[in-house]
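Undergrad: The structures come next, written out as C-alpha cells.
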Structure 1
Amino acid sequence: MRVIAGSARRLLLKTPEGMDTRPTQDRIKETLFNIIQDQVPGRKFLDLFSGSGGIGIEALSRGAQRAVFVDNSKKAQECIRYNLNHTHLADQATLISADVFSSIRAIEREGVYDVVYMDPPYESGYDAKVLSLLKGSKAINEDTLVIIEAIDRRDTSFVEQAGFEITRIKEYKTNKHIFCRLVSDSSR
C-alpha cells in the first residue's frame with residue numbers, strides 16, 4: 001500500500017499485521033480521491049476506523065489542512081503513528097486512541113469536519129450507529145461529506161433512516177463507497 005498523490009506520493013505505508021484491518025486497495029483509493037479531489041485541499045478530514053491511516057494520510061498528502069484518525073486497536077495506532085512520521089505529515093494530524101463510539105466528544109473538539117470517512121468492520125452495523133452519533137454531534141453539518149465503505153451487498157436504507165441523503169454510490173467488485181450528507185432541518 002502506498003500514497004497515490006501529493007506531497008507524500010509513492011511512499012509505502014505500513015499496514016497492521018493480522019486480519020483485523022482491510023487496507024483499501026490503491027486503485028480503489030485512487031478512484032475515491034478522484035471523486036472527492038475538489039473537496040480535500042484546505043479542509044478538515046476525519047478518518048474513522050482508521051486501520052493503517054492510509055485514507056487520512058492520502059487526504060493530507062493531497063492538501064487537507066488537518067486530519068483526525070480514530071482507532072481503538074493498539075496495532076493500528078502504532079501503524080498510524082509510524083505512517084504519519086514516515087510521510088512527514090504528523091504535525092497536521094491528531095490520533096484519537098479510542099473506539100469511535102466513545103470518542104465523539106474528542107472528535108468534536110476539532111470543530112466541524114468537511115469530510116468524514118468511515119470503514120467499519122463489514123456487516124457489524126457500526127456504520128448506522130456512527131451516523132446516528134454524528135447526526136447529534138457538533139462534528140458535522142449539512143455541508144459535511146460523509147463517505148462509508150461497505151460490503152457490496154450492504155443495504156443502504158440505514159443511511160436515510162439515520163437522517164442522511166445519499167448523493168452517490170460508487171460500486172467496486174466486492175465493496176462500495178456510499179457518499180451522503182446530513183439532511184438539513186428545513187428539508188425534513
Structure 2
Amino acid sequence: MKNKNVKAVWWTPYKYAAPSDWERYMEDMAAQGWNVDKIKQRSSFRMVFHKTEPKQYRYVMDLNAFPKKDYMATYEAFGWEFVGKMASEYIWRREYTGERPEAFTDTASLEKRNMNVINVLRILLVVMLAGIAAVVIARFAVPDSFTDWVDFVIPVAIFAVMAAALGVFLRKMYRKRTE
C-alpha cells in the first residue's frame with residue numbers, strides 16, 4: 001500500500017542541473033506541502049519528501065569542497081537551516097514571509113558560485129573524454145586487450161553518454177551563471 005504522505009523523486013539534481021533551477025524546484029515542492037527532513041548523499045539519486053503544511057522556503061545549493069572553519073556558523077548566524085549535503089554541495093533553507101531572501105549578496109558572488117559548478121563539470125567532462133581516449137588507445141596499442149568488440153564498445157558508450165550529459169549540464173549552467 002502506497003503512503004500518500006511520502007513521495008520519492010528520482011534524479012532531481014540531474015533534472016535541474018543549474019543550482020537556481022534546483023532551488024526553485026525545491027521551493028515549489030515546499031509551497032505544495034512537500035518537504036525533505038534531511039538531505040543525504042544518496043538524495044542526489046532518490047529524494048524523499050514528506051507531506052506537511054505548505055511552507056515558503058528559500059533553498060540554497062552551495063558548492064563548497066573545502067569549507068572554512070566558520071562556514072556553517074556563518075550561514076546559521078543569518079538564519080539559514082542546514083538541510084544536508086550531497087558530495088560537496090551544502091543545502092540550506094530558510095523559511096520566510098514577504099520578499100524572498102538572498103543567499104548571495106551580489107551578482108559577483110552568485111556568479112562565482114556558479115562558475116565553481118561549471119569548473120567541476122568541465123573537469124568531469126575532461127575525465128570522461130580521457131576515458132574514451134584511454135579505451136581507444138588501449139584497443140589499438142595492445143592488440144589483444146579486448147577479446148570482443150563489445151568489450152570495446154560498452155566502455156566507450158558509457159563514457160560518451162556521461163560526456164554528453166555533462167555537456168548538456170554545462171550548457172545549462174553557463175546560460176544560468178548569473179541566476
Structure 3
Amino acid sequence: MISEWQNHKEQLRRYVSKRVDDADMVDDILQEVYIKASGNLHQLKSKGSLKGWLYRIAHNTIMDFYRGQRVHDPLPEDLVAEEQDAGKQAREEVAQCLRPLIAELPEKYGTPLRLAELEGVSQQEIADQLGLSLSGAKSRVQRSRVKFRELMMACCDFEIDQYGITDYSPKAKGRRLKC
C-alpha cells in the first residue's frame with residue numbers, strides 16, 4: 001500500500017490543494033485519506049481501480065471537512081417555551097371562537113364538550129362532576145362532538161383534505177362564526 005500511495009500522493013495533494021485553501025488542512029486531509037484507504041483496503045475491487053478509489057476517498061474527505069466548517073447559530077434557550085406559549089395562545093383564540101357555538105348545544109352536550117375540549121378536563125373528572133359513569137361520560141363526550149360537528153357543518157362550508165380542514169367560509173344563509 002505504501003508504494004502505491006507514494007505513486008499517487010503528489011497528484012492527490014494537488015487535487016486537494018485546489019479545493020482547500022489552507023495548506024495545513026491539505027496535509028491533514030491527505031493523512032486522513034491515507035488512514036481511510038489503509039483501513040478499507042479490503043473494499044478495493046481491483047488494483048487497477050486504486051487511483052479512482054483514492055480520489056473518491058479524497059473527495060469524500062474534503063466534503064466532510066467542509067461540512068464540519070459550517071457555522072450554525074446557536075438556538076435560543078427559550079425556543080421550546082416560545083412554541084408552547086404560541087400553541088397555548090392559539091388554543092385560547094380557537095376556544096373563544098368555539099364557545100358561542102358550544103353554548104348553543106343543549107346543556108347535556110355543551111357542558112361535557114366544553115369541559116373536555118376547552119378546559120382539558122379528563123373524562124373521569126367529567127363523569128364525577130356530572131354524576132355519570134366513566135363509560136357514560138365517554139359516550140356523552142362523543143355524542144357532544146357529533147352534535148357540535150353537525151352545528152359547525154350547518155353554519156360553515158369546509159374544505160377538507162387528508163390532513164384535515166384546510167379552509168372554511170361561513171354559509172351565506174346560515175349562522176356565522178363570530179371570530
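Just so it is clear, none of the values below were taken in a lab; they were calculated from the coordinates. Quick caveat, the model's predicted, so the values are computed rather than measured. Cβ atoms are built from the backbone, for glycine too; each structure is taken alone.
Undergrad: Among the shown structures 1, 2, 3, from which was the value 2.1 of distance in nm of label points 7 Å out along Cα→Cβ at positions 107 and 139 calculated?
TA: Working: 1: 0.2; 2: 4.6; 3: 2.1.
Structure of origin is 3.
Undergrad: Can you say which of 1, 2, 3 returns -16000 when helix-only ellipticity at 222 nm (-39500 (n - 2.57) for each DSSP H run of 4 or more, over all residues; to 500) is computed? Please report the intermediate quantities before stating the final value.
TA: Details: 1: -7500; 2: -16000; 3: -22000.
This value belongs to structure 2.
Undergrad: Rank structures 1, 2, 3 by relative contact order in percent (Cα under 8 Å, 6 or more apart) and report only the one at the top, that is, the highest.
TA: On the way: 1: 17; 2: 20; 3: 13.
Going through 1, 2, 3 one by one, relative contact order in percent (Cα under 8 Å, 6 or more apart) is largest in 2.
Undergrad: Still on this structure: Please compute distance in nm of label points 7 Å out along Cα→Cβ at positions 43 and 115 for structures 1, 2, 3 and give me the label with the greatest value. Before the final figure, lay out each step's value.
TA: Details: 1: 0.6; 2: 2.8; 3: 6.3.
Structure 3 gives the largest value of distance in nm of label points 7 Å out along Cα→Cβ at positions 43 and 115 among 1, 2, 3.
Undergrad: Using distance in nm of label points 7 Å out along Cα→Cβ at positions 11 and 163, single out the structure from 1, 2, 3 with the greatest value.
TA: Details: 1: 3.8; 2: 2.1; 3: 5.1.
That would be structure 3.
Undergrad: The value 0.93 for Rg/Rh (Cα atoms, Kirkwood Rh) was derived from one model only; which of 1, 2, 3 is it?
TA: Details: 1: 0.93; 2: 1.08; 3: 1.44.
Source structure: 1.
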